[in-house]
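Here, each number is a calculation from the coordinates, and none is a lab measurement. Quick caveat, the model's predicted, so the values are computed rather than measured. Cβ atoms are built from the backbone, for glycine too; each structure is taken alone.
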Structure I
Amino acid sequence: MLIAIIEDEKDLLELLEFNLQEEGYDVVGFLNTKKIKDFIIEENPDLLIVDRNLPYVEGVNFVKELRKEGFNIPVIFLTAKNSEENILEGFEAGADDYITKPFSMAELKARVKAVLKRNKKLSSFLAYKNYKLDLENYVLIDNEKKIPLTKNEIKLLEIFFKNPTRVISREEIANILDISEKSVNVAVNRLNHKINILTAVRGIGYKLR
């Protein structure tokens, strides 16, 4: 399990990293949000722990932006903002849990474990806009309509649903599907014939509509 922490207090960040690594998690820490989005896109972490008092952006606004862009990664706020209004703001922004400072490390570990366990049950589904991708049953759900997909079509959409804002190159698609680059256009066209969801970016690859 990979956990990313965004906390601008360096000593606290190092303490969090150490304690969660002791629990067996892979942990990467960030002092601000400048590089975190690229990290999320490339590494697809299982959990984000986010302070609200961050440089450049308020934590709630950062999480709202993630949700708006289609990222459904679980989020725990870890913050000194502890009023009822603050807590409601956090959950309304899309948080899975909200922990206020000061806190005990035992409580943090328990809550991390609970959020990861809860979201593991949902890990066979990926969401984007009004679509839900059922990885286990090879089905794309468009509102209430179920569209059966092949194994390769599921793998193809999984790439994009995990990277909703990226343009995915033909080379990357070919490597993941284990096909030639010449066959990528065919694979995309077959999928788009079922559900018109990918659009070409000239000279690069494809992205979600």
Structure II
Amino acid sequence: MKRQAFTMIELVMAIVVIGILAALAMPRLERDIRQEAADSILSAIRYAQHYALMDNVIDPNELKWQRKFWRFGFQGCSDNGIFYYVASDKDTGGNIDAGEEIIDPATNLPMIGLNGAPCASDLSGQTNASANIFITKRFGITSANISWGGGCTGGSNYIGFDNLGRPHRGYTASVIPNYASLVTTDCNLTLTFEQDDIAPLIFSIEKETGRVSVAG
């Protein structure tokens, strides 16, 4: 009776091929922090614009209505960590109060944290907020790693959108709806990482359209 079997050469070749495939697959299994950060922040900015398009805050009876623009911004925590948020100052009081933020569809929790609790390494005091927003803990991005440029240079650490999706800056103290906060030059938001081997992220937010994209 004739038997068929692998020769030693065939076995060696099979092992070599499996090793090559494993080597190619391993990098894909490692966590891509830069891509995670890009996806998270890009989605949050688009959430803000989406809500602005869906929720027309224009109110002829309220001089401060521009404060209600839906916005994406950054805030700090008690341990020098930061988080991003998406919210609207619906009562025009100058602060984001409970219930004025959106709910993260991925976690069903608010997309805003607490300033008085830590968030750089310990989130025990942030259990009522979506874990996705804490970018110091998740990606190693601190307030020193954030830079606004172009039409968003200086001052405000947020960007908002009107009912046409156009980007605005510096409107949170507005007392008259004069659209002076409308961005007239494309904005750049640059985020750098504590890990030197991760390239910075540069987000571009176009004037007029508010279209947001990631360079590279």
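Points to keep in mind about this one:
- Ranking I, II by distance in nm of label points 7 Å out along Cα→Cβ at positions 84 and 100, the structure that comes out highest: II
- For helix-only ellipticity at 222 nm (-39500 (n - 2.57) for each DSSP H run of 4 or more, over all residues; to 500) computed as -7500, the structure of I, II it came from: II
- Among candidates I, II, the computation of volume of the Cα convex hull per residue in Å³ that gave 188 used structure II.
- The greatest value of relative contact order in percent (Cα under 8 Å, 6 or more apart) among structures I, II is that of II.
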